[in-house]
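**Q** Presented below are the structures under discussion, each in the form of structure tokens.
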Structure 1
Amino acid sequence: MLELLIFDLDGTLADTGQDITDALNYALQPYGAKNYSVEETKMMVGSGISALLSSLLPSDKSSPAAQKEVEVRFIDFYSKHLHDNTIAYPHVTDTLEKLKGYRKAVLSNKRTEYTKDILQKLGIARHFDVIWGSDSVREKKPSPVPILDLLKEFNILRDKTAIIGDSNYDVEAGKAAGVKVIGVTYGFRPRKYLEDSDVILDSFDELLKVIPEM
């Protein structure tokens, strides 16, 4: 029986795509980069914004100074627009209410401050015992390290733990850590990125049936 549930944020609990896209395009605009769509952004994010921004700078405009400046522009804009369009996915709020008797954590590659802020604004932060972002961990997903550190934090065995996420980063981290992996298809990545999951769900409320059976 599972005891610990670890949730991703972007693409799993919350649809943050539009706000990330707006901040991304704002940050890159002075450097002549293309304007990215929400769908393009959703396929790119997940491993951390610094590396992504650097990779999207046109090669003739890229420099250490430009990389720093584009990150500053992103942070400045995103910190002021975290909640403009971000919403919880269908059934997230009511399902978390019903998932009684489990320890719960959020593990995101987004900064901890932003992660907590979004969860608070959506009214679901209270459901989680621990909320870790990219600056709370020694290594980011797809490394298994933050999951293994959460197991120590809760003193719970890996076979009593599941990670719930929408991307290959969650799947790879969960598999490497030896915990159960539940993929969700409604988020940022197509189903093919979730094929190594133990279970794949199309709706968040399916957790109520699946988790007691794992």
Structure 2
Amino acid sequence: MTFTGFTAQASNFLTALAADNSREFFEAHRGEYVTTIRQPLEDLLGEAEARYGPGRVMRPNRDVRFSADKSPYKTNASIWAGTVGGIYLSLSASHIDVGGGIYDPSRDQLDRARTAIDSHPLAASELSTVLDALTRDGFEVAGPVLTTAPRGYPREHEHIELLRLKHYAALKSVPITASPDVIRSSWEAVQPLIDWGNTFVGAARSWP
């Protein structure tokens, strides 16, 4: 189906779920979850996969095995699509975070990115240009960043701010009722960041 956007009902559901995060509540309102959140996300994912590559709608269930918080459900809903880098969208009760890039890169991806920034002038200049443009457009670079230089690099390195990055992704917050075109244009804006990752970083070869 064609994605037509999210409605205030999605916000209402997530607000209510935060207030009563129980299996009983979720099962009693599963139809509302499917209609207002799951199906729109599936529709949007179908559109995203056609351009960015395979993806998924994240499960609503939380992994509580190693958490003191045993709340069974996430109070946001999200999708991801891509190969090396990709696009991302997270729906919460108050807003949508939309963007993309490479979030949580593997150890070998981090090594290749930092090597490129250090030794390939074009890699550093392109990344700086892309991130500056995204920042001007209201995006925030995904964090946190290292508080010092990564091992093997001097703190006085000319590209130290880029070397301290732990993620090569950016997100922008938009209203929960933002139009599909706003979401699409946000993904268009992060395309240069996705391209940078495809060119200079490549796919993960190990994890973590």
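**Q** In terms of distance in nm of label points 7 Å out along Cα→Cβ at positions 147 and 171, which of structures 1, 2 is highest?
**A** Checked 1, 2; max of distance in nm of label points 7 Å out along Cα→Cβ at positions 147 and 171 sits with 2.
**Q** One of 1, 2 was used to compute mean count of other Cβ atoms within 10 Å over residues 3-10, and the result was 24.1. Which label is that?
**A** Here the read-out was taken from 1.
**Q** Figure out for me which of the structures 1, 2 the number -0.78, -1.07, -1.15 belongs to, where log10 I(q)/I(0) by the Debye sum over Cα atoms at q = 0.13, 0.16, 0.17 Å⁻¹ was derived from the coordinates.
**A** Comparing all candidates, it corresponds to 2.
**Q** Also, quick follow-up: Of the structures labelled 1, 2, one was used to calculate distance in nm of label points 7 Å out along Cα→Cβ at positions 75 and 99, giving 3.0. Name it.
**A** 1
**Q** Can I ask one more? Mean count of other Cβ atoms within 10 Å over residues 35-42 computed as 15.8: which structure among 1, 2?
**A** Label of the originating structure: 1.
**Q** Determine which structure produced the value 0.96 for Rg/Rh (Cα atoms, Kirkwood Rh), for residues 91-130 alone, calculated from the coordinates; the candidates are 1, 2. Please list the in-between numbers first.
**A** Working: 1: 0.96; 2: 1.17.
Computed on structure 1.
Quick note: the coordinates plus some simple rules give every number you see, no bench work behind them. Note that the structure is a prediction, hence the values are computed from the model and not measured. Cβ atoms are built from the backbone, for glycine too; each structure is taken alone.
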